[in-house]
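Take a look at these structures.
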Structure 1
Amino acid sequence: MHIQLIHPPVYLNLHAMTALRPSLPLGLAYIGASLRKAGHHVSMLDAVGAAPTQVTPDGRLHRLGLTPDEIVARLDPTADAFGLTNMWSFSWPIVREIIHKLKERFPGKPLVCGGEHFTGLAEHSLQTAPIDYIVLGEGEDCAVALFSALEQKDAVDAIAGIAFMRDGVVVRTAPPVRKRDIDELPWPAWDLVDMGAYNDNNLVNGVKWGTMVPILATRGCPYQCTFCASPNMWTTRYYMRNPLDVANEIEHYNKVYGATNFPFQDLTALVKRGWIIEFCSALIDKKLDITWQFPSGTRCEVIDDDVARLLRLTGGRSLAYAPESGSERTRELIQKRMKTESLLNAVRASVRNKLNITCFFVLGFPQDEASDLRATRALVRKLAWLGIDDIAIGFFFPIPNTQLHRELLENGRIRNNNEDAFLLTPILANEMKLTEDHNYCEKMSARELTWWKYRLLLNFYGISFGLRPWRIAKVVVNALRGKETRKLETYLVELRRKLRIGFGRRKQTA
């Protein structure tokens, strides 16, 4: 078959404090490679890569990339079927619009959807949009089996891990099966994507140190945090690739694309100490002039001086640890299996070996109390004293297909048919202040949580810059030059870009 994959536009919040930048569609590139390996002809319409500077106002937010009409107009009429991805539920309104317009133009061609949103809200998606099939969970093997059945006009009921409508009723086949030997998967089909469009426009997840290609070294997560969709998207089975294969993939991108910056997109990359040592040893043997990083957060338990030294030696520059809260009580309630002492030990080793460290915190979990935020303040101050580079603070929002989302649904705090909850709550979680209609904390008001956010930021950066005043000049100079070496500089570089976008919009409407 000729299958055209679709990467939809993404939403931007020009007023957010945290730099949330779209990045290359890694998941879709994996799907494309697997379908191609199975013998299909694959193309991709990437709405972001095709229009990386086109920003369209949409209420309080903005969209980056092609509009739905532009996407549908560019779809290949020779394609036999289409595949569409959506990770975040806050993108659902525009993705649904694309689906309706696509089916109006090509009513007889199958449309298969997949990704975190469709896995978490399969019934809602099928009932509100003309989708033919949804692939649930890990997508490669299921997508290959499904498109093969569609090509042969076979029944799909025996294919595990799909959902579809039959006679007005949502049908789910057997639960999806996780792939154990992930080394069998082909490397992502990056030739389907305009990688230059992302790199040239700073659309990079993490710190931009050079030409970027994202990497995935592991799949799944063995932990069960109640705010995370991973247990239901991936189950708790955790599989690691052969570390030599990961190093070979990096070497390939370095030679073929000139890539020098490799952000790892893993949910939980650093779990096994032996794996990371073997991976670093493979990089040392290859003598590559590269940088690599963990911008999405990773575990801290395996980081000691020996591991941190290897990370630095092989080009590892930036790590993000995610304690989520300074309160042991809160971490226990959200099942975040991390002890403060483990974090502090990893931080000390990381700082001694000159690694750039960011720590992620979330305010306003449903059970949070003022005492929990005071514990977070104590940890934030300790981290500043120890010398980490940055912290990032967001407000809690319920992600579909998580334990906390289900509890809030049962309590009537959110509704699946509430478009505002889909769209605004998650993307506004990093805005300057929290509003009461997007506050899910039972004991604290939105105003109190907003006040705590600024208090924590002032505590951290006040101590950090007070002890190391030379960092201020470095941050300012790098930001003015558009250079990124840490998260704060990334935020300032993005802020300049957002201000230019906003000024341009005001000028157009004047």
Structure 2
Amino acid sequence: MNIAFFAVMATVLPLQFEENDDVVMAMIANGTYSGSPDCHLVYINVIYGAVLAFLYGITKAVEWYTLAFAALHVVSMSVLVYCILTTENRSSWERWLWSIVLYVLWARIIVALQFTTTAGLVCLAGCMLLLRKSKKARWSGVIMVVIAALIRFMAAGLVGLLMAPIIVYTYRLNWRKYMAVVVMLMTVVSCRMVNRYVYESDPEWKYYREYNQLRAQLNDNPNAYKLQPEQLPEGVEWMDYRLLLSFLPDPERIDLPTIRQISAVVDNMPIKMQAQNLHRLERYAVELAILAVLLVLMILTTGNRTKYIFLILYSLFIVALMIHVSLDGFLKNRVFLCMLLPLLMTDFMLLPKTTGLKRRWGIVLALLSLSGWYGYQISQERLEKEYCRLFWEKLQQPLLDRVPDEAYLVTIGGSLLVEAMNPWHIWPYKYRKYTLGWTTWLPLNKTMGHSYRALLRDEMYVFTDRHYEDENSKLSIVRTQIEKHYGVCSEVKWKYRNGRFAVVKVNALEE
């Protein structure tokens, strides 16, 4: 049933990746990026990457990256629905109600497929198996949590952290049950150590790993956008910093020591400034209001003092975690979903026997309202994805198809929607190596993209919007920085263009 559900949703929605991260990682795994399958997927553990690289080495006729996610989704949902339908002391309406909510949230995840939410879903299924009485189920849960940690350690860690209270509440002092959890934690740590060793054993990958982590933290930190020119470390120019925040760092000007200094300044932002970011939680006002109503109904219904206290403390824990994340980061929707799923499953596990018809209907209406709200989000996301797909197929892909296979490509001032391509057919396309953005200093690029001067090389093509000739366009600003720092004047010559975008070459002018 879940295979059919996923297939229908993937066709109707249709299935697309949420961001370009997954597309580029798939290109690295299938060999499109560097010429041969590679395990260095940057955000995904090298062990998982090695498995994908091995499969792509057997055949590229299958998009293993996407297929693996689809299989994990189906298995995880089957586990979750099984756990709901076989939970003791739950009425039929409760089981079906929570199942409906779960399927709506799953459809919301599918419409914007992403490795973070995939890891969260797999980890949640593993944690639910850890709560089962069967040893086989618990050890199966260990395997699923480990797989989730390989895909996205932080997402698995977040879900595991939110499920830990209910696991402890269920296990109590039965130390035998904790053995599976101990083995699971040791395995996850070991996999992390292997990943760290592989990256740090190569100086180029070690440099890139730290650089990319710090860059990502800055781009995802609202406090970084509040810095004033006088707050920047000595030697860091304002325009170079602004380009860094626009995913266009000049690697030679913003190198690892420099980005360390910038990160230190941002990390020391006064708490008063950090607290201003809390207003961003307003985007989840509807979800939080519905969850608050659900919590109140559950507290009013339960007659168990222990459950009463647990529900209150658990809710405060969730709120504190959301505030903590928002102080120095953007609480993205995929992260919020990774928090919402374990919260709903915990509520289901602690759901008291309703004693009144009004409270029962209150819980039903709260969950149906949550489902309706996410159903609305799915429709909006579907329209946006359809628009992006048409944009990609009609305006962007035809331009890229004309770029030579051996070329490098950088996006400046134009949103290249590679995430809108068909996730089942990434490997057949002739797309080339991308530079700058989160691929800055990526060893697979060799020496390309390690300085703005690379933009002047014959192999480099620039994808930009039609306003690239404007004085205030990002491409014009980049050219100004090239002249300022490297003393090289340049000109832009278009190679291919349409009414919205252009692929151009930036050439150095002879003196």
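In terms of distance in nm of label points 7 Å out along Cα→Cβ at positions 26 and 274, the structure with the greatest value among 1, 2 is 2. Once Rg/Rh (Cα atoms, Kirkwood Rh) is computed for every structure in 1, 2, the highest value turns out to be that of 2. For which of the structures 1, 2 does the calculation of Rg/Rh (Cα atoms, Kirkwood Rh), for residues 82-169 alone return 0.98? Checking each candidate, the match is 2. Here helix-only ellipticity at 222 nm (-39500 (n - 2.57) for each DSSP H run of 4 or more, over all residues; to 500) was derived from just one of the structures 1, 2, and that gives -13000; the source is 1. Here relative contact order in percent (Cα under 8 Å, 6 or more apart) was derived from just one of the structures 1, 2, and that gives 14; the source is 1.
Only the coordinates and a few stated rules stand behind these numbers; no lab work does. As the structure is a computational prediction, the values presented were derived from the model and not from experiment. Cβ atoms are built from the backbone, for glycine too; each structure is taken alone.
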